[in-house]
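Scrolling down, you'll hit the structures one after another.
Every number in this text was worked out from the coordinates using simple rules, so none of it is lab data. Just so it is clear, the structure is predicted and the values come from calculations on it, not from any experiment. Cβ atoms are built from the backbone, for glycine too; each structure is taken alone.
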Structure P
Amino acid sequence: MLCRTTQPRARRCPLSAETFDEAAVAGTPHLPRLRAGLLRAAPALGLFAVARLTGLLVMSGWAWHIGRRPRAILGRAWDSDWYMLIAEHGYGRTLTWPDGAVQSDLAFFPLYPGLVRTVSAVLPVTSGTVGLLISWTAAGAAALGIYAIGERLYGRRAATVLVLLWGLLPHSIVLTMAYTEPLLTAFAAWSLYAVLTRHWVWAGALSALAGLARPNGIAVAAAVTGVACWELLRRHRRRERLLGLRNVLGRAGGGGEPATWRIWLGAALAPLGWCAYVLYVGFRKGDPLGGYFAVQRGWTSTFDFGTGALRVVRDIVLRPTVLPLVMALLIVVVSVALFAVLVLERPPAALVVYTGVLVLITIGGSGFFESKPRFLLPAFPLLLPVALALTRARPPAAVAVTVALAGLSFAYGTYLLTLSPVAL
């Protein structure tokens, strides 16, 4: 069973000699502690970099072989082109299709193109190159945050395996593209880590940034706000018990204590980014509460509790179809099963809420079924049971599984970017 970290000073698992935010010697300054954490994470980050670099080289080699430019595939393909055009020209682009559907760039959240625009004004490189630099940096930051969570819960070995698994997912090629999944995962991982370590203001601020990165960034806000509300309720009940025993502590969770107001502030900050952009689009479209969702409907993207997804599943089962749809179905099914296993392991509530909302959005949303595995890339807690199993397995078995995952990741990633007939 996982170690619980719901209390401010929860005990650590036996495997974890020290956590990312703690030093071996009490009183060590912040910078040496950070340096020590980075040194412990170095093997995991190195394996992640090797995995993604190998996948990138395999894809690039095949792209050159068939006469395509890897740089264009990575920096200006599909959604990447929409983001780069927003960065270069601002919002306002729409596409009208023969059936009357209108696709607006307002469907794309602003943080990533805003960063591209800002950095492009400083560096003498194209927006596509800047987009790749931001995505690669964010992927590294996300891997570090995932490691920090894994180390806190299980120790260094399991955390290293967890990061490697995330880098070897079938769709992990997206982490090397000018897409927003690395950015969302980075903010999400560190926001969740802040919740686990009870840094509530940081958790809320990072959650707000996650909400500006992607629509499913709302999952981070749900986790932060939900756990914060539970913590406030727990403190309130504890205070009532103490009052009943006439043994009230001066800092037992009264309304004015610093820890309590920080929880309130973190909970208030968490959904601000997502709500601000949704309202902005709504006002721009003349419908404050429904405008953004009308824009999403133009992309055939709605939440219909899985009705549209079930129709696609029926077609996949009954009719010949393309490989990406079959793989998407398999990945979604495996993800739901892994979520059930994760819940049974009883991890910290923040991870359950965050992952559960991501899975719910993925299976309950309609449109772009082939993109559902990409939407699940930020759901790294799904890999926690697998990482534990591999750390307990015999080395030959663990190596065999890892090699098989690597082969699948490199081959399928190359296929997605160079041969697939549908968008990623």
Structure Q
Amino acid sequence: MPDLVDPAALDPAALDSALLDPASLAPAPAPAPALLDPADADFARDPYPYYARLRAQGPAVRTPLSNGTHAWLVTGYQAARAVLADPRFSNVPAPRAGRPKPDSAAERARACLARHMLNLDAPDHNRLRRLVTGAFTPRRVDALRPRIEGLVGPLVADVRARLDRDGVADLVDTFAFPLPVLVIAELLGIPEADRTSLREWTYRVGSPADSLAPGEVEEAWGSLHGYFTELIAQKRRSPGDDLFSVLVHEEREGALDDGELLALAFLLLFAGYETTMNLLSSAALLLITHRDELAAARREGTRRWDAVVEETLRHASPLEGATWRRTTEEVDLGAGALIPAGESVLVVLAAASRDPASFDAPDDFRPARYLSGAGRAAGHMAFGHGAHVCLGARLARLEAGVALPMLFDALPKLGLADDVAEVPYRPGLLVRGPRVLRVRT
């Protein structure tokens, strides 16, 4: 039986109008979504209520953005999986508008990064992914465990030393950021003597534009471009046993050229450190604020730590959104979501992993949902889905599975130095995690 309009809720004039116009009895259209400002600190800290309102309006909602444009946001679990597997949603970015920027090392680096496989569709994407997948086999990734353990130890010691000296330490700066950068350096075969520079350049490029002196970001981009260019030449002359040497000397048909190798080096660096940095810092924050879950993980060991990692990936997705898509033709997602051709579409991974239609108590942090058994939860969306699902997922899980137990075994009484409501988060729609996480003992 259809819903009825309550006459008592209408004034007489409205009632007369309703009697004359049956269409006026139809349910009111969904309200237009509020302006989305990714730079807003409150939104960055907790975007989930906004996403829940969008999810209630349908599988995709045309949303006004603070820069004056619109984009279609996909926030439901099933809709997200469907879009990410649908070739009508292209990963190739639209041509850049405006005047070309003057040539510089920084611009060449940015242009090079834009050539990475996440910005490509089949068949170009398939060729690059096929070549890189062979270097990310489970055997190769799992073989990194001893080296990761060797990298974590000194970082934990540094956190402890800062706590002893200053009483507080920033867990992002001292632990969550440097570990994945050092692991990527291992994959790329970067000599240990160069890793301090790599960490500094990466820090500058990933910092907010207003947090550094003028020119520092541009200088860092140029330094990274020059360094990786020389690194490729060096690997061609004298390969090592690192993953990057394998790719440089790949001889199969369609092997990577120097431009593609440069793009891959940038992709490994930025995608590799951003995801794992946010995973580590978010997991640490959740465990510090859920002491019972920390105690359970330390008591039960590897099986429980693995569940903590999976639940952190679901509950606090380190990638807030997938890479931007663009419709190549009109797409009907149902329920009134008809997306025209040429529209920008963002699949919000963080929102899909909190869809109440797919996860019980989605806003609760419950690692037990990922323990083996009949009640195991659905797979989260933190690493995407479909042809572009993250190649580094196993490595990110390994790093977190090694680093978190070592950190909390060494420093079991870690607590927040600030109120949890004051922890600042990274702005934007693509990555999500604390910008600073000050801890004490």
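A few comments on the model shown:
- Structure (P, Q) behind the derived value -14500 of helix-only ellipticity at 222 nm (-39500 (n - 2.57) for each DSSP H run of 4 or more, over all residues; to 500): Q
- Structures P, Q were shown, and FRET efficiency 1/(1 + (r/R0)^6) of positions 114 and 226 (r between Cβ atoms, R0 = 25 Å, to 0.05) at 0.35 was computed from P.
- Read-out Rg/Rh (Cα atoms, Kirkwood Rh), computed value 0.98, structure in P, Q: P
- Ranking P, Q by relative contact order in percent (Cα under 8 Å, 6 or more apart), the structure that comes out highest: Q
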